[in-house]
1. Of the structures labelled I, II, which one yields 17.5 when mean count of other Cβ atoms within 10 Å over residues 76-83 is computed from its coordinates?
2. As an exercise: distance in nm of label points 7 Å out along Cα→Cβ at positions 12 and 132, calculated from one structure in I, II, equals 1.4. Which structure is it?
3. Once mean projected area of the Cα convex hull in nm², for residues 172-291 alone is calculated for all of I, II, which comes out largest?
4. Upon calculation of relative contact order in percent (Cα under 8 Å, 6 or more apart) from the atomic coordinates, which of the structures I, II produces 14?
5. I have 57, 40, 39 for Cα extents along the principal axes in Å, calculated from one of the structures I, II. Which structure is it?
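Derivation of every value follows stated rules applied to the coordinates shown; laboratory data play no part. Keep in mind that what you see is a predicted model, and the values were worked out from it rather than measured. Cβ atoms are built from the backbone, for glycine too; each structure is taken alone.
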Structure I
Amino acid sequence: MNHSFPPGDVTFHLNEGTPQWVSVAEKERLLREGTSYATLLTPEAEPVWGGVFDAVLPRLAARTAGLVEQVTAQIAAHHVRPVLISLARGGTPAGALIRRAAARRGLDWPHHSLSIMRAEGLDLVAYQEVLALHPEREVIFVDGWTGKGSIRGALERSVPQARLAVLSDPAGISTYAGTYQDVLIPHALLNATVCGLLSRTFLSGPGRHAAQVELNLGTHDRTQVYLDAVNQATPQPVPPGPRPDAPFVATYALAAQYGVTDPHRVKPSVGEACRVLLRRAPHALLLRQAGYLDTRHLEQHALAHQIPVHVHADLPYQACALIQ
């Protein structure tokens, strides 16, 4: 399918399709009524945090490169001939960066990208396509970050004992992680415009999952700029920190203080909070500390849009967004 990733960075296993477009308010109503999230998309406009992305990328490129290097080293230490399968969309830039880091080591790691959805699971049609292309290689799934583990659970249900590599794993549930700290991964700030101009994946009839190419956002595309900036930066080592043990349990308790008891409406981690503020209807934003560099954009956005901000020093994550 069409996309704006540089040639050789990734092979997609997605159909091009047209989703059911709905407003944020309509999407929230339909979700409450039981409609599957896998069939609903909200239109994307000019990036909300394009300026924030441009400002933080020079500062965060080296740290992100360090996370990429640390994950790549872990995979290389345990697997002789891996094949990378990134989980579209948020995993695709991470997979492309890991593929480039491996190539700098003289390693040829094919990189494919396919869809996964919390309720529907992994796109098994696309997964079988990748397995047929690389029958002798060990599969390493790649995502950008973890939240509370919903996607990890969906992956495990589809492919038991799947190996997952992420750049930031504050949930403590991945096989390989650049760090267990909750840090801002720059591509969490953008949607299609850092993911090859692809929409979020959705269900569209039988066969593979689908995505739409957002050609109208071409002038805002930062996909190649992002990959090149991280790839060319001198990697900055990042302390991994201890692996967390079920941090979402304490987070649910904090969310309940604000009337949110449905786990599906609790979205912990900087990356997941970014997603909620970009495309859901936020109820409140929880922060571990005010004015923190990695979450300042979330705090400013929430205050500007009259979204309540609550600071909890004992929050296991740097941020957690609650959905209405």
Structure II
Amino acid sequence: MNARLRLPDSVQVLERGWLSANNVLLFDGAEAVLVDSGYVSHAAQTVALLRAALDGRQLGRLINTHSHSDHIGGNASVQRAFGCSITVPAGMERAVTDWDEAALLLSTAAQAGERFAVDATLAPGDRFVAGELEWQAIAAPGHDMDALTYYNTERRILISGDALWRDGFGILFADVLGTGDGIGEARRTLEAIGRLAVDAVIPGHGAPFAEFDDALERAFARLRAFEADGARMARNAIRACVTFKLLEVRRLALDELPRYLDETPLYREANRRFLGMEPNALASWLVTELERAGVARRAERWLDIC
């Protein structure tokens, strides 16, 4: 954690890898609230980490920042293990209740999740107490149109989910898929976040940080770059989501990669809207990019995660 950053003792961040979002524990005496639960394939690990961190305390409530698989994937397992209730942003309730895998981007991005039941919702402006602090839910559309961030005025802490990271923000799926104005919504979200007094940001991925103004500047610069070049935004989405898949399955067959990219709605639509490449050419470009970045390597007929 950044040396300049000190969170209250009632706030504990379990920093996870990129397949699972961070887990944020907020302690109130013998009870705790959890924000986000990680990816489904990490659920057993999440439960084990939580059990150790809780150290006999009760997990009473699980709250999500948004609906993506790396944030909600452990919900069902965590609820089974600890008997907690589950609260989601109001805008995602219908998709979860109906288990609409397209709306949840599970089928869209070839990701997995386990169905769970919603016990309560939070809407923008709602407040709750957790970790001996009062938090306000703030709308944060862009990466996920129904996302919320959670802000504490007293200690100037922002639980930002994927709306703001140290070096950017989450994929703007609405623009990549052509379903909405993710860039415009993300800009309005960053502007709203920028009006807050923030000393500490707990992002959905990466370590908590204190460099709030610098992070905002980087996020706005990234947004401008995507606005100027939609192909750059599409390439970023493809690289990131295929990396996510590789982290899950560890390897992909090279001869099946063109078909996989063409059959997965996210990649097919990103390519159709912005790149216009044949599936074989797209696969070849992607493998080269992942190798260049040190993310993956070719091993005979396989693309392996590094």
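1. II
2. Source structure: II.
3. Biggest value here belongs to I.
4. Matching structure: II.
5. II
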